[in-house]
Structure I
Amino acid sequence: MTLPEIFDMNANLGYLTREKNECMYEIENNIITKVIAIGEIRSLVQVSVINNKQMIVQFLNDSRPVEQWKREEIVKYIHEW
């Protein structure tokens, strides 16, 4: 995903790491790992950013949905999150 100019991953990571007992996601080496549910589909994703310009979403453990619309819903979820 291309990111807006004002995007700052460090600010987002700072906000997300304030709660040390968070169980909904994990952050390690500036990479967020999270399960995202779209309907009955659960996808394990890793979200990272390159130079605050490009967001990379990787699906782990064969959790990438086959249908394009489900992948688009995951991107929409991440954008709104």
Structure II
Amino acid sequence: MVVAGIKNKQVKIQGAAATNQLGVLNSTNNLVKEFDGQSEAITDRIAQRARHTQNHIKQHHNDIKQHSEKIERTSIG
């Protein structure tokens, strides 16, 4: 009788431990998914900013080229 009671409590403890472990695994999985999503969003934002900066630099180069050509035409003519 005592042995059966101990075994019953042992089974309950093992069940609770398994449930707790599953909860921890689920929480960890959710955190990983959240960080993965945030990482993807950050990567996208960095790429977008890099493209914007490239376009901005290209525009400045074009402006400088146009001004240089204008100065050349003015000094020649």
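Can you spot which of I, II the value 10.0 was calculated from, given it is mean count of other Cβ atoms within 10 Å over residues 30-37? Among I, II, the structure yielding 10.0 for mean count of other Cβ atoms within 10 Å over residues 30-37 is II.
Out of I, II, which one gives 12.8, 35 for Rg and Dmax of the Cα atoms in Å as computed from the coordinates? Computing Rg and Dmax of the Cα atoms in Å on every structure in I, II gives 12.8, 35 only for I.
Quick one: helix-only ellipticity at 222 nm (-39500 (n - 2.57) for each DSSP H run of 4 or more, over all residues; to 500) came out at -7500 when computed from one of I, II, so which one is it? Source structure: I.
No value in this document is a laboratory result; all are computed from the given coordinates. Predicted, not measured: the structure shown is a model, and the values here were computed from it. Cβ atoms are built from the backbone, for glycine too; each structure is taken alone.
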